[in-house]
Structure I
Amino acid sequence: MKIKYQLNQLKEISLKVTQNFNKKIVLISGEMGAGKTTLIKEILIGLNVIDNISSPTFSIINEYKTKNKDVIYHMDLYRINKIEELEEIGFFEYLESGNLCFVEWGEIIENMIGEDYNKFNLIENGDLRILEKLK
């Protein structure tokens, strides 16, 4: 899957992304400012999250509940310097919870989580975004 889109198409694109992941762990990679958090927020809205959705850049992990009482985690690893920091906060237990987990900047854990994840890369190209499913 490779999609080019403009920000006004975000709702439609988020639905396509949801249809194209089949794992509970979803890594979203891309440069700073490419729109990873914005895309994930739209996906979470489409998944019926009832909580206020915000960026986990400083909190590292945000937990959301859906209308069906499911739990979804949104993680941002940008500020993580060492894997030990993740171990201290129980990060890997979240991944093993069986709940849906969206991870921004997940490349730093990719070789530690086996094969059970999907990965998308987001590129900013002027007014366009290019989203590609890599795994």
Structure II
Amino acid sequence: MNTQNFTEVKKLQNILKIVFIVVPIVAGLDKFTNILTDWTGYLSPSFISMLPISASACMMIIGVIEIAAGLIVLFKTRWGAYIVAAWLAIIALSLLLTWHHADVAVRDFVMAITAFTLAKLTEITSEQN
């Protein structure tokens, strides 16, 4: 890869890295405040009925996981991006299986693919250094 292409790839990688640091951390923090939305509305009623804790407590646990994922992207980008990709795919599948917020499921699949792309770009650029 020539120097100009490598520089452009690194710029794109850095944009994606910022996105997958900020978005999981903000979404995770919002699980505690519900400023952006009432996150419990994204849990299917059948799932809520199986929980041994309240839906809001469940969302707070999810928030901690999301914050941790964003921090892992910050410090270990490749592994963090794979974790975020898997997490988003799991969320999307759970939404599709219940047909609960199918529009969000599609968005989460796209984000999962993008996080996977960040992981692969990180692998490629680390090999070039």
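Each value in this text was obtained by applying a stated rule to the coordinates, not by laboratory testing. Model, not experiment: these values are computed from the prediction. Cβ atoms are built from the backbone, for glycine too; each structure is taken alone.
When relative contact order in percent (Cα under 8 Å, 6 or more apart) is calculated, the result is 37; to which of the structures I, II does this value belong? Matching structure: I. A value of 15.0 for Kirkwood radius over Cα pairs in Å, calculated from one of I, II, originates in structure I. The greatest value of FRET efficiency 1/(1 + (r/R0)^6) of positions 20 and 108 (r between Cβ atoms, R0 = 25 Å, to 0.05) among structures I, II is that of II. Looking across I, II, the calculation of helix-only ellipticity at 222 nm (-39500 (n - 2.57) for each DSSP H run of 4 or more, over all residues; to 500) that yields -29000 traces back to II.
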